[in-house]
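Structures for review follow.
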Structure P
Amino acid sequence: MKLCGRCKAEKPIAEFNKDRYAKSGYRSQCKDCMAEERKRLRKHYKEWRSKPEIKQKYAKYRRDRYQENKKKQAARYMASRLDRPCFCESCGIQCKPEAHHCDYDKPLEVMWLCRKCHNQWHKENGEGANAS
């Protein structure tokens with residue numbers, strides 16, 4: 001049995017979601033209270049996002065981001081149309097590799113890397129190495 005931190009009801013441990021960071025291994029709020037909180041937040045953010053000033057702010061943000069990353073978006077779209085191999089070009093393991101562009105001006109020149117090798121590449125070469 002565990003005491004819910006929100007409704008203060010004592011409930012079976014099965015009524016709590018797991019949380020590897022919590023001392024007990026479970027969330028402090030029961031599943032019912034968590035569901036109520038999610039509904040409340042969903043309603044709150046829906047109302048917040050429907051405000052005209054917020055809509056305009058995010059529309060401008062999306063336009064600006066698109067303009068900044070137009071070349072990157074086009075290259076990613078083109079890469080998504082390519083046949084994806086079933087192995088990593090760097091380590092050779094069988095996986096579903098991610099497309100990596102060294103240069104967005106050459107959208108069809110793609111390295112197919114597993115997530116581990118892709119992260120390692122960026123760690124060694126920087127986020128946008130050689131990319132314009």
Structure Q
Amino acid sequence: MTQKIPPCQWFAAILRDKTPLFTDLWQVGLENRILALTNHEHANSETRDSIPQTFRDRLQKYALNVAATELRVEHELRQELSLFNNTDIPFLLMKGTPLAYTHYPQPYLRSRCDTDLLFTNRDDAERAWQLLKDLT
């Protein structure tokens with residue numbers, strides 16, 4: 001978080017619509033990867049109107065971008081997993097990706113940067129790696 005700001009500066013920032021509080025909140029939400037989830041949770045909540053419209057608009061735009069990215073990632077992941085299935089390479093999805101699809105209302109609400117897979121043995125892992133390299 002930033003340094004403490006005297007109340008008169010807070011009011012001046014609020015009047016200029018540049019509230020440090022919301023800048024700090026955005027940064028913390030970004031660092032913790034919870035902005036899309038925050039947008040989802042507050043979109044139809046009673047607290048929605050207590051958040052400034054500019055902040056709500058920014059959250060919504062961010063969430064739409066994350067959702068669009070998720071569609072692309074999901075498409076690629078389905079292709080890759082189908083390839084493993086079609087070539088009889090057993091695997092187990094682990095951690096964030098299965099959680100996104102089983103414990104969240106929409107998968108894009110569970111921020112993640114990769115997909116963790118567990119293979120039954122080194123040979124299967126190497127075969128899978130080669131298939132993925134051949135895709136590019």
Structure R
Amino acid sequence: MDVVGVELDRIDGPDAYFTVTVAVTNTADSEIVVQALQGRLSIEGEEVARATLASGPISIPAHGVTRAELASHTGMDHLLRAIAAAMRRGATLVPPGARPTLRYAIDGSATLGGGYRLPFSRSGEIGETPK
């Protein structure tokens with residue numbers, strides 16, 4: 001599984017809502033059904049939220065890739081701690097025209113149709129330009 005992106009969707013009062021987009025790869029000769037995806041989302045080393053599969057089970061065809069979204073939300077207090085950590089490392093000091101970035105990490109597990117759990121862990125930067 002690869003994290004395609006982490007985006008801040010909106011801030012609603014004291015809550016911030018994120019979407020984590022992942023690409024799940026199946027190298028097997030038969031279809032795989034993922035019943036659940038769950039993980040912990042950290043920003044700048046601060047655990048800010050739990051993320052869960054936004055929709056029902058996903059099917060990944062044999063030797064195929066399927067994208068899925070994980071939804072999470074957190075209180076602004078957690079997000080502000082992460083922003084303070086970013087400021088301490090100088091992430092907000094960017095040249096004119098550049099966008100600041102925040103480091104993220106997500107780790108958790110995927111639960112397959114038979115109940116088998118596969119762990120995962122990925123990291124990157126929110127705000128980085130997709131490649």
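Consider the structures P, Q, R: one of them gives -3500 for helix-only ellipticity at 222 nm (-39500 (n - 2.57) for each DSSP H run of 4 or more, over all residues; to 500) as calculated from the coordinates. Say which. Before the final figure, lay out each step's value.
On the way: P: -14500; Q: -20000; R: -3500.
Clearly, the read-out refers to R.
Comparing relative contact order in percent (Cα under 8 Å, 6 or more apart) across P, Q, R, which is largest? Walk me through the numbers before you get to the answer.
Working: P: 13; Q: 20; R: 27.
Sorting by relative contact order in percent (Cα under 8 Å, 6 or more apart) in descending order puts R first.
Say we calculate volume of the Cα convex hull per residue in Å³ for every structure; which of P, Q, R gives the highest result? Could you put the intermediate results ahead of the total?
Values: P: 197; Q: 143; R: 107.
Answer by largest value of volume of the Cα convex hull per residue in Å³: P.
For structures P, Q, R, calculate distance in nm of label points 7 Å out along Cα→Cβ at positions 41 and 73 and state which one comes out highest. Write out the running numbers ahead of the final one.
On the way: P: 2.8; Q: 1.9; R: 1.2.
For this comparison of distance in nm of label points 7 Å out along Cα→Cβ at positions 41 and 73, the top structure is P.
Each reported figure results from applying straightforward, stated rules to the coordinates on display, with no laboratory input. Since this is a predicted model, take the numbers as computed values, not measurements. Cβ atoms are built from the backbone, for glycine too; each structure is taken alone.
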